Each structure stands twice: as C-alpha cells, then as structure tokens.
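No lab work stands behind these numbers, since they all come straight from the coordinates. Just so you know, these numbers come straight off a predicted model, no measurement behind them. Cβ atoms are built from the backbone, for glycine too; each structure is taken alone.
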Structure 1
Amino acid sequence: MSSLINNAMSGLNAAQAALNTASNNISSYNVAGYTRQTTIMAQANSTLGAGGWVGNGVYVSGVQREYDAFITNQLRAAQTQSSGLTARYEQMSKIDNMLSTSTSSLATQMQDFFTSLQTLVSNAEDPAARQALIGKSEGLVNQFKTTDQYLRDQDKQVNIAIGASVDQINNYAKQIASLNDQISRLTGVGAGASPNNLLDQRDQLVSELNQIVGVEVSVQDGGTYNITMANGYSLVQGSTARQLAAVPSSADPSRTTVAYIDGTAGNIEIPEKLLNTGSLGGILTFRSQDLDQTRNTLGQLALAFAEAFNTQHKAGFDANGDAGEDFFAIGKPAVLQNTKNKGDVSIGATVTDASAVLATDYKISFDNNQWQVTRLASNTTFTVTPDANGKVAFDGLELTFTGTPAVNDSFTLKPVSDAIVNMDVLITDEAKSPWRAQKMRVIATTATVRPCWICKATVKRWAVRNPLTTLMPR
C-alpha cells in the first residue's frame, strides 16, 4: 500500500544503496582491475487507488559496472603492442651495452691489432714486434669469442624466458576458465545478476595474459569468455582451458619454441610469425631478427677478416724462407636437419668465397620436386638445382646434396654461426710470421720476384665503423 512513510523509506534505502556503491568505488580505487560501479534505481510498482495509479517510491534494480567493451579492446591492443616492444627493447639494450663498452669492445681490440700490425710493418726485423702482433691477435680472437659467447648466452636466456611465458599463459588460462565457471553459476543463482567482483578479476587476468601474448576475446551466452591467440588457437573455451608447451624447435633443437597441446595430434608447433605481440612476441621477434642478425653479422665479420688476412699472410714467406701459412683458423658452416624429415637426404656446406657470404641463415626445403632456398634475414626465396655431382653454389657457399629427399623435408643452413667458436690463432712462433725484409724468392712458374714479407704497400689499414658491420678498407 502506498504511503508517505513507505515512499520515504524506499527513497532512504535506495540512497543508502547508492552511498554504499560510492563508498565501494572510493575504497577500491587502487585495486588492480577494479571497474567503477553505479547503482541503478527504478520506480516501484504503482498501486491502484481511488484516484488512479499511485506510485510506491523507488527500488534498487541492480549495480552495474561502468564497462565499455570498445575502449577495453582498444586498451588491450595498445598494451600488447607496448609489452612486445618493451620486451624487445630490453633485450636489444643488453647487446647495445655490451658492444658499446669502450675499454673492452671488439672495435677497441681490432684497432689495437691493426696498430700492432702497422708497428710491425715499420719494424719488420724486430722479433718483439712480431710477437706483439701474435699477442694482439690472440686478444682479438678472445674478444670475438667473448662477444659471441655473450650472444649465445642471451640465446639461452631467450629459451628460458619462452618457457616462463608459456607457464604463465597456462596458469592464466586455467584461472580464467575457473572464473568463467564461477560467473556462470553465480549469475544463475542471482537471477541474471552477475558477480561484479569476479567480472573484474577475470578482465584483469585477461589484461595480464594479453600483455604476455596477444589474445582475442569473444563473449559467449551466459557471459563466459572464449579466448584465442595466434590467429585462432583456442586458449579458453567456457570452463575448459587449453595448454601450451615449450618444446625444442624441430628446425633447430637448440632453440625453444611454443607448441599447442592437442589431445589427438600431440604437440603442434605454432609458427613464430603468428606470435608477434605481447612480451612473448617481443622476445621471439628479438631472437629471429635482432639476435640472429647480430650473431650472423659478427660471424660474417670474423670470417671475412680471417680469410682476407690468411690470404695476405700466405702471400709472404717466413724467416726460414718457407711460404706463409694460414694465420687464423675459422669455423665451418653448419647444416641442421629438421627432426621431422622423412627422407634420407643430407647436406654438406663449405665456404668458397668468404667475401660473398651474407649475414643470414637459410631455410632449404624440398617441395614440388625442387629445392627452394630462403634467406631468412630478407625472406627472399629462390630455386636451386643440384648438378650431376649433387652440388649447388650461391652466396659464396657450395652445398653438396646426398641421398633422396621426401616432400617437405627441410634444413637450416647457418654459414657463420660457428665461425667464431672454432676461431683460433694458428701462428704461435714469431718466426713463422713472414715479415723478413731481406730475403727474396723467385716464383718458378712465372719467374716473378716477390718479397718474402708483406711490405707496407700491401698492408691496408681497415676501419671498423661498428662491430656489427663488415670490415671496410680505407
């Protein structure tokens, strides 16, 4: 029955509920993921009286979250991009800091080497100068190895980070699936009213998951979330959580990649090009673009330097009148066979022209009855056909194919990845260095007189503009 007191009481009760909501908003201001709430009021049912329908005050119809799906999606897109760029920048900064160290950088060691070389050219008869060059050579090789090992260690840290990211993703997926189940049940109990605190918790978990790997969220009937990643891989479907695994890559077992666990097919490797957002995407992008490019450029520098110096060194003669030998040892190309290959084909690789070798890895795959080679640094693909001896030449390399391939067999060719690991100074006796100024030798086949040492005119000074660029003569 409508009355002044009942109307007043309904207004007071509604106002009290609104104050409670406002108080909750204030107290929860610093809670991560909290969404501001608003009390929704509605007119109470009217009562038919002598003069017509009479109002009975107001009642609280619900408490709603001030949630905007469009703004939330825009925020998530920005967050996942920012997280990916931040993760990539942090990793790149480590390389930059290592290479920019002025006292022990590769550039400093190389400059010391050429300074010692110039000193030797001016004092070719001085054994101390020859020994000093050997010492500087060993220091340069050690610096190459130190830099290369740092990059290899960083590669291992990326593997660890990928494993940690996968564990986090799996944990978030389980929590979101559990909240989906709770929200669905409590919404039913509440006659359609959703538990706002659980909705906030779920959105916060989605936001944190999205910062690790970019996800897409679709709302199912009943308000549950379905979450996908990497262009369609399902992570959460209602109350069911799918799982990922960190597994050795089939293309390169030394590297960890992300796989989708399928109950029937087992572990399905997710192409890394699909994982390009979030901190996981940033780490993978750093590895495939920045770290690989840095390692390959460093290896290319070591290979070009060692081969060029060896060529010049062998043009002279040592203190005993013998022809010069290789001064540096350098590592050979590596070919990795995909663990999923079905054929019995194998590939060997050698360097034929160090100056033409590029700072890139290659993917070699057999498809449509032909071999295709892809330069991974530039993503350019070309077709090669082995000759009668099974040989193919390109980019300063010679490949030898043996055996019979199967469709989709593939290999990863790393021309310079092991160049520095096996780099060494071969000359330890200063007498083996061909720097004597008096002796002459006649080359019988041409009757050409050649100095038995590398004279000043043949020694070029080189400048290292950056440790990650090739040697530049000047």
Structure 2
Amino acid sequence: MPAPWNYLRTVRSLAHRIVHIDETTSAAYTRSERHEAELAGLVREVARLSESLSRAEKDRAAREKVLTSALAEVRDSVHLVARRGTLERPTTRVVFLVHHIEAWDSYHELYRLMSEAPDFDPVVVSLPRDFADSGTLRDEDVVHRGLAERGVSHVRAAVENVDDVGRLVKTLAPDVIFRQSQWDEDIDPALSTPALSHARQCIVSYDTMNLVENVPAATTRNTAVDSELHRTAWLAFCANADMLEAARRDNLLGGARFRVVGHPKADQLRRAEPAWPVVGTSAGRPRVVWSSHHSIGDGWTRFGTFPAMAEDMLRWAESGEVEITWMPHPALVPYISTPRSPYRPEQLEDWLERWERLDNTAVFTSGYYAPLLAASDVMVTDGLSMLIEFQVFERPVVFVEREGHRPFTGIGEKVVAGTHRVGHAGAARACVESLLRDGDPLLGRQREIVAELFGAPGSAVRILEVLRDEIATERRSATARADVVPVQLG
C-alpha cells in the first residue's frame, strides 16, 4: 500500500499542472482577445479604405462623365457648324458606308441614279464589320468583292489599310451620309451615329420593314424606328404607311424625319435575272432555296432553326428529288463561332462537308441574292427578311416557325398570311411537295401583301425626289439666314 506522502506528492503535482494549464489558457485567451482586437481594427481599416476607394471611383467616374459630356458637346457644336456649311456646292456629295453587302440592293439603284445625275456626287466606301459581337472587325474583302461584282467603284477602308476610318470619311467631305443600319455595334466606333453628325445622316432600312417586336434597348422600346440614328437622322426612308405609323407612335420626334417611298430592294428583286448555282445535274428537278436566320440561340429574336433542321434537310437533299441551295444569314456562321452558339463550329464543318459532297446542293454566301431567288421555285425559311422578299415573285414561302420567338408586329402578321407555317423540316418537305404538286392557294394573297407593303415600283426615284426637295429647302433657309442684316444699336 502506497505511503501517504506519495499521494500528497501526486496531489501537489496535479495542482501544479492545473495551475500551469490555467495560466496557459489565460495567456492564450489574452492573445486571442488581442488578435480579435487587431482583426477588428483591420476590418475597420479595410472598410475605411474601401469607402475611400469607392468615393474616389465615384469622383473619377463623375469627372469622366463631365469630361465626356463636355467633349461630346464640343464635338456636337463643331459638327453642327460643319453641317451648316455643307450643301453650299452645286453638286451634293453623298457617301454610302457599306458593311452589309448582302443588303446593298437597298442602295444600288439609288447609287446608279446619283451617278448619272449632274447634281449628285456619290462615293461608296467598303467597310469591315462585326456581326457576331466578337470585338473583331473583318470581312471588308467580302464587301469589296460584292461591290466589284456589281461594278460599283468604291474606296476600300480595310483595317490593314486605314488607321482612322472616321478621318477618312471626313476627308471625303460629305454633305450627306447614307448608313445601312442603325446598329452601331456592327461597325467601327469611329463611324457611330454621334461620330458622323458632321454630315446629314440618312438611312434606307436594310430589312425592308420591321416584322417583329425588337428586343427593347435601354433608352427605347422600338429600335426599328427609335434608335439614336433614327432620332438624329436628317431623313429616314421607310417602305409603307404602317412603318410611318410606328415611327409616329414610338419615335422620340414623332417620326418627323420619316418618308414613305416603298423600298428599292423590291425593285431589284422584280428586275433580277435568274441564276441558279447548282449546275451539271439532271434538269427538271424543283429548285428550293433554304434560308436560315442567325438567331439560333436563346437571345435576340429566337427565330433561327438551323441546328434542328440541318440533318433533315441533308436527308431531303440526299433523296435526289430536289435541288437545294442553302443561304445562311451573313451573321449565322460568325455566330456559330461564338461560345453562345448551341451549334458548334466542328458540327457545321462536318455538316458542310457532307452537304457539299452532293451534286444537287449549293451554299450561297454572295451578297447579291436576287438572281438566286428569281431562279428558285420555292422558299423554305425560318425568317425574317425572306418571309416578305420572296413574296415579290409570287411563289410559295414555307415558314418553319420556332416556338417562343419574339412576337410579330402588325406588319409581320400581314406578311405571314402569305406563307405556309410549319413546325419542323419534315413538315416543310411535305408542304413543299404538296405545293409543287397542287399549286399554291396563297399567291393571290401574296400579290395583295406586296402591293400594300411595297407600293408601286420606282422607290429609288422617289428617294431622289425627296432628297432634291429637302436640299432645296435647306439651301433656301441658308440663303435667308445669310440675308439677315444685324441691327445696329446706339
């Protein structure tokens, strides 16, 4: 049995250990409190610095906004003075800025008439573009080739040749500038609407008329008639009374600068000589144009159906019963190269290889598509422009309609009344076969739609007449201002 003093020694040792643990715990607690205090101080310091940084950033942004506004005011004032100094020459210099060669038919006849007129001096400039919102301007060579094929003399503003395209345009000293679209995002920022306000800007809509309710922008709900370009344009030419009514309703200035003239594209389609790209095959097979819109993703208007239709259309072509020319929207292939696309570039490459292997198919990407349409028997399309443009020929339009697309406008509802609406490629094939066999009961309706929405031929002539009237009015106003004699006081 242990001696009592052994217990005492053990108790004493335990007591010392308890005291040591207590002291250690107390010291650790003290250090923890000190660290927490230091951490709280650091948190307060970070918050203070963040607040100071936020104030500095707000101050910088405010100063930048003031500076940007001041520079814009100076630019606008200088441009206003410059604009008032134009139209003094007997010949009006008109510059056409072309990035969308596929829509050149909106201007070709107008350019030709101006070239033959003694009172106009037209200059065409070919531009690069960015249809996929990739941040890269490209395809000026495509625009150049398209203009050259049409015999249009032009100045080339390729990225590798021109450092400052805005300065180039100013060097041309335009009285009037014709733009192809209201989408500043598609072109060099140096050619944005504000940057070109040194001249009178005009537009003939690239898409003939607005068929769908556009995606609203930050400052407007109807970019078809109320973009920044529409608000500041000298003249905006539209196809019909329905478009003018939309401008009067939705445009900030009540559509004051809009003029109804029909659309030159319709005239180009009417006079086009047929040309079909599939050659060397057995004659007599029906000719189908298959037009694909670029909006295959979940954004924008959501009309595109190419991913869902590609394989079925290939199988139809493989049957050998028809000849099919695929005509993609110029923005479709660039869009497929972006991360937003549900259809990948390698899929397109594989599909194209199989499509082009056939002898009864073609791919059409040239800008001048009117002869192609004139040579075809039927149109299969998911929208948008082809829904109305092909009706000019009074031939069947089969509309492959995607669920969930942006709503049609009143004009759009009128247009689709002249089309056959189906839900997929298989139904489109069956519809085409029926129409080719039995005829199209909608051709009379198409004739009425085209007459109402495009009006009589001669749109470019009417545009030229409006320009001459407006130029004469401006010159009279300038003369009246010059004749005012200042009143001498005292």
Structure 3
Amino acid sequence: MTKPVRTPALTLTVLAALLSACSMAPTYQRPAAPVAAAFPADSAGAAARTSVPLPPAAGTREAADTGWRDYFTDPRLQQLIAAALENNRDLRTAALRIEEARAQYDIQSADRLPNVNANASATKAKTPAFLSPSGQTSIGKRYDAGLALSSFELDFFGRVKSLNDAALAAYLATDEARQAAQISLVAQVAQAYYTERAYAEQYTLAQQTYDARARTYKLTQQRAEVGASSRLDLRSNETLMETARAAALTLARQRAQADNALTLLVGQPASASPAAGAMPSDQQIDALSALPTGLPSDLLTRRPDIRAAEQRLKSANANIGAARAAFFPRISLTAALGSSSPSLHGLFDSGSGSWSFAPQLTLPIFDAGRNRANLSLAEVRKNLAVADYEKTIQTAFREVADALAARDYLGEQVTAQRAVQDAQADRLKLLQLRFDNGIASGLDVLDAQRELFSAQQTLVQARLQRTTSAIDLYRALGGGLK
C-alpha cells in the first residue's frame, strides 16, 4: 500500500511566512523643527496699533478646521472653487499620482507573501537507441499537475519589510501632496477671483473718470471757441481725458487676462450665474484675517506639505534598512506539490503524488562595492530628505509670519489710503468751488482730479493686497482642505 505523500515544504513555507523579520532600518526620529518656538511678537504689537480691530469672536476656530465654504461666503467664489476641485488638471494629475503610488505599494506588498501557481504540463521525448538502456529507440511520455511555490524569500533581515515600509511611506507622501495641492488651488482660485474683481472695480472708476473728463473737455472746448479758455487749458483737459481712457483700456485688458487665469484654474469656462460679487468690505476682510495662529509646532500636523516631507523622510529611512540587509544572506524557497504519471489517465491515481523542496541561500562575497555604494546612496538620500523636511518647515514658518505681518500692517495701510482718498475728494471739491468763483485756476482743478483718481486706484490695490494676505494666512495655516 502506498504511503501518503508528506508536505514538509508547504508547512515550512507557512511557518516562515509567519515569522517576524528583524528590521535593519534605523529607528525613526522626527528631526527638531529648525524654527523659533513662537511666531514673531512684532505682529502682535502691530495688531494692537491697527485702527481696524479684529472681530472678537471671529478668531476662535483654527484655519485647518474651517472649511472653505465657511471661510469664503461669496456664492460665485464658492461655485468657482467647487468647479476647480472637480476639473483642475493639476489636481487631477495629483489624484492619479496617488493611484500610481498605491499600485506600487500593492506590488511591493505582494513580495511579503508566497507566490503560488497551479501548473500542468505534458512532455513527450524520444531517446535514440545508443542512449537507451535497452539499446532500442524509445518514446517516453510524462504528465504533471500540481501547485508550485516560486522563490519565496524568507525575510530574516527585514529587506522585504523595509522596501514595503518605504513604498507605504511614498504612497502616504503622495496623498499628502495631493492635499497640499488642493489647499494651494483653493487659495489660487480665491486670489484670482478677487484680482479680477479689483480690476473690475478699477475699470469702473477709470470709466467714470473718463466720462467726467470727457464732459469737462467738451465744455472747455466750447469755452475756448469763444475765447473764455486758453489753448493750454484745452490741451490739459484733453491730456487728462486721454490718460483716463488709456487707463480704462489697460484695466480692461488686465481684467480679461485675470479672467483667463481664473478659467485655467477652474478647468472650464465659468457659468454666468451666480453673478460676481464686489470686493470684500473692511469688516469682511477683518473676519477673513481673524484666524488663531497657534504655535509653529502646530504646523507639523496642520500642513499636508510638511506631513508629505516627513513621509518622504520615513521612506528614505526605510530604504537604509533594505540597503543594510543586502549585506546579509538571502534565503529563498522553491517548492512544488502535485502528481506525475507516464499516462494521462493515471495522473491522479494512488501513488502518483510527487513533491519537491529546494531552499537556496545566497551570500554576497564580492560585488565590486555595489552594496556599499547602495548603502551610501540610501544614507545620502535620507540626509537630503531631512534637509527637505527642515526647509519645508522653515518655508511654512515664513509664510505664516509674512501673512501675519501683512495682516497687521495692511490694515493700517488701507485706513491711511482711505484717508488720502477722502482728503483728495475734499480738495477737489474746494478747488472746484474756488474755480467757479474765479479764485483758482483750471490747472489746479485738473491736478486735483488726477490726484483723486490716483488715490482711488491705490485704495483698490491696497484692499486687494489685504484680501490676498488674508487668503495667504488661511492657506499658510492649513486651511482649504475641508
């Protein structure tokens, strides 16, 4: 009676797969943040000096916990951001990068488990007479069927595990990079939208100024025809009128280009509704700017770009473990279990069982320095990842500090520029009265008109800069992800 076939190969394989491999990777330690323990205190002092106080209840929620729909209340802007998140090509590419990294991680993870295949084969061979033991030509047949374990590595020194950890960290870094891209996209759309709105407001002011100067030029032309105005007054009025016209045309071009930039960010032509809103008021900008900054250490968890840099550092650290493990023996198993028969009908008969078990040990002896170079490369790449991580933190710190400084000082700048505009408007009104009463010259009135127009344009730019700085602070603190 035929004894049952033993399967020590598969038993050993299963046990080996359950073994916990030791890791040769260095113990990961997060590098210390190379920044101050707090943001510059000068920002707080400037905030106390600003003439437009921040709303007391507006700064109670962190930027990272404030959704962009709650932060940006303009319906038109909300629609544009939603469309950009759906259609922007850069964000779509980032999402595909995640799928790519996930597939690479799945491929690497598969190396930690045995690769089992089902095989079936039929062999027919002719043996010439001078090679045959019987001295006659013979034709032999063989049929095989079974399962095969192909070259499964026993990860005693953690090489496969280190590669798997590196692939996982790379995947997580890609996902964090996509989140960072989303935060950046939300901020870019908002800034492009308000830039277009600022150009629209400046264009309206320029067009109104041109219309007023055109009427003044026409009156001056009529007065010159009867000798009541000089040729110098006529040319001066014409210069101001054409200057306003040129400014309006320039702003129309800039507005169209800003709209094109916004369309590129959104990924499709924007619909006509809802209608675009106006530039935010001072009170609305105050609410946008009133965000708690916290400590620089908070940025380590708020900012996905910092988290992505840390995951890249973890990946580089794990690759050192794989490079170190290459100096040690590699043990792999190859095994098969099935049945063999000289005839097809007897393939699964009793006693036809067969198995094979072939462990293999590979010990590096001479590789011309390849393993040493690979280890050096892995260590250098880790040092590069550390430098990149520290630079990312420093960049984030500066972005927050710059946004805080802009928030504090631009508020004062807008207030001062508004005072300049009001003073220029009163000056023009007084000069117009003096001109009507024959006290002031027409050139003085023209100069006042020019100064008022310049003050109006500068005020719009200052308000845009303050709005942009508020958006920068929201982005720098990790807002825009939800």
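A value of 0.00 was computed for FRET efficiency 1/(1 + (r/R0)^6) of positions 218 and 346 (r between Cβ atoms, R0 = 41 Å, to 0.05); which of 1, 2, 3 is the source structure? Attributed to the structure labelled 3. Looking at structures 1, 2, 3, which one was P(r) over Cα pairs in 20 Å bins from 0, in percent calculated from, given that it came out as 17, 31, 24, 15, 9, 4, 1? This figure was derived from 3.
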